[in-house]
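**Q** Some structures are shown below for you to check.
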Structure P
Amino acid sequence: MSVYRPLVCCAAVLTFLVVVVGAYVRLEDAGLGCPDWPGCYGQILGVPDALHEVEKAERAFPGKPVDAGRAWKEMFHRYLAGTLGLLVLAIAVIAWRKRGEIGRSPALPVALVAVVAFQATLGMWTVTMLLKPAIVTLHLLGGMTTLALLTWLALREIDPQATPAELARALRPWSAVALAVLVAQIALGGWVSANYAALACTDFPTCHGRWLPEMDFGHAFHVVRELGVTAAGEPLSQEALNAIQWVHRLGALVAVIVVGGLVFGMLRAPALRVPGAVIGVLLVTQAGLGIANVLLRLPLVLAAAHNAVAALLLVALVMLNFVVFRKAN
């Protein structure tokens, strides 16, 4: 029992790092730095960097020249994710074997093992299916799901102070809707990134100088297709990329209204002013980062920060939902 709580908290923190590093790898265009999985050009440890290793790797994977810098970034992410997988497995084993001592069902830790295993499979498919947008987006959502579930599990161990029952009942529907809207917006953001549509519109708040630019929703949101092309194999049009970016902006507006309304309600309740202020700051920061990424042409630091703040906002809303749904009397 003494080991279980710190393991859960460490796993939650590590998951956040995995999500942020994964976004960095993606933005650095290093997601295919290694053409195979789980190793890199056939090596489980390290990447080919000596001349004979590079020559051997390029013979084994013709047409895929070794870029050691990109490969190391990808493998670092895999090592972090692998460590997380081992942590989650250890948590599940302890939760099952010590379920009487812990006093809680091991169902969630065991379910997390399945989630992480599926996430690893998505990671493999991301490479083997050459960054297919649906797989890349699901991989992002899998990481965020893992973060949310481990946050919930950690909160069960930390046992935060209960919210007054009447206030909790009033906030339940709003906090649940806000979380659902944020998850939908994260999915839209993942779809933007997976289709390289972040700079489809380089002005703000308009797109190509228009509030309603030319858009092709049919091809933009067709899920079963390869990167950069339609389901029929034709190049994805600018109009389709416009649609992806425009819908993400619309989703951001909805998220600001819904989560902002929740923050306003929290700030009116003395017991929730601090967490309300935290969520409000994260919301404003996230919106500002989104706008800055467009106007500054997607600098790496701001793009990675946009993903990190989305993860923090998810954690904050999961914490709020935990308190109002699980701890209210």
Structure Q
Amino acid sequence: MLRKLLQRADHGGESLVIAPPVLSIVVIVYDMAEQAEKTVRSLLLDYQRGVRARDYEVIIVENESARPMAEAFTRNLPANFRYFYRKNAECSPATAINFGARRARGEHICVMIDGARMLTPGVVRNLLLGHQLSPRSVVSVPGYHLGAELQQLAVNSGYGNAEEARLLSSIDWPLDGYRLFDISCFSGSSAPGFFLPNSESNCISLPRNLWQELQGFDEQFDLSGGGLINLDFYKRACELPGVTHVVCIGEGTFHQFHGGVTTGGQAAEKRAAYIDEAKAQYRKLRGAEFESPHTEPVFLGEISVNAMRFVQQSMARVDCSQARVAQEAGVTPLVRVADA
């Protein structure tokens, strides 16, 4: 059992006290009502496999927008889900994340900075298992985009909500969440694949004491959407001394199209200008260009048939990387990963 129920005898008779959950998942929502509902749907107990309601809680923090989640939906969530609506919220998600974390009751805090990311059915179970490997485990889930190519590219060919609805219908989602792999591609931050450094995770979990060490998300990242705030947190977490980086290799978060600042919601020129501004802010705050953390991850979990093509893609990208390094050094690599 991942968690035991505590029982207490009161003067008025026996009562049941439920221990705090092992894991608290903080989900940030802004102007993405339909997409957020699918994300929350993928966190419900009838979708997530091998866990119980008392193992985890979900804290949904929604910043005020013209498209809030439906009250009928949030009002009927299970008891291990809590919903907070923040009026007059900041344009950066940083304060909302820390707001949610302060309300977390779990031993471990997981952050999903983008509430438009659906999950595979083993995410919660593998986050819990990952934290059992080490008291200083940072557990992350790789990221994907729905569609055949990155949404900021696909939008130029007409990709949008209608095409995404067609894709989800084609796999009968949510009947088998692992079929999300069939209609997706690696996200930009996970583009190097499993075996080369990634720049972030949109589902990252760490023990409460590590969260306190990092002092949560840095609220100095105050651009709309947060700029490089999630990359910054991922890097700081992975580079903490003594950390074991655990990657849930067979699971994923899948980005839904919602007009985000870097994923197709603006013209290409505006997206490029925003990215330049975000990089400049990172340089100002950290005194250097952002570089992905180099870790030696522990890979955890089962890999479905649906996910195998991403393992193959990851191996091919290691092969290309080795070949490029060898070419720059003027030598021939002894082993080609793709042929090994």
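None of the figures in this text is laboratory data; all of them are computed from the coordinates on show. Note that this is a predicted model, so its numbers are computed, not measured. Cβ atoms are built from the backbone, for glycine too; each structure is taken alone.
**Q** helix-only ellipticity at 222 nm (-39500 (n - 2.57) for each DSSP H run of 4 or more, over all residues; to 500) was computed and gave -9000; which structure, P, Q, did it come from?
**A** Numbers: P: -24000; Q: -9000.
It must be structure Q, since only it matches.
**Q** Quick check: 20.2 is what I get for mean projected area of the Cα convex hull in nm², calculated from one of P, Q. Which structure matches? It would help to have the intermediate numbers written out before the result.
**A** Numbers: P: 18.7; Q: 20.2.
Comparing all candidates, it corresponds to Q.
**Q** For which of P, Q does distance in nm of label points 7 Å out along Cα→Cβ at positions 115 and 179, calculated from the coordinates, equal 2.8? Working shown, then result.
**A** Details: P: 1.1; Q: 2.8.
Checking each candidate, the match is Q.
**Q** Of the structures labelled P, Q, which one yields 3.2 when distance in nm of label points 7 Å out along Cα→Cβ at positions 211 and 235 is computed from its coordinates?
**A** Values: P: 3.2; Q: 2.4.
Structure of origin is P.
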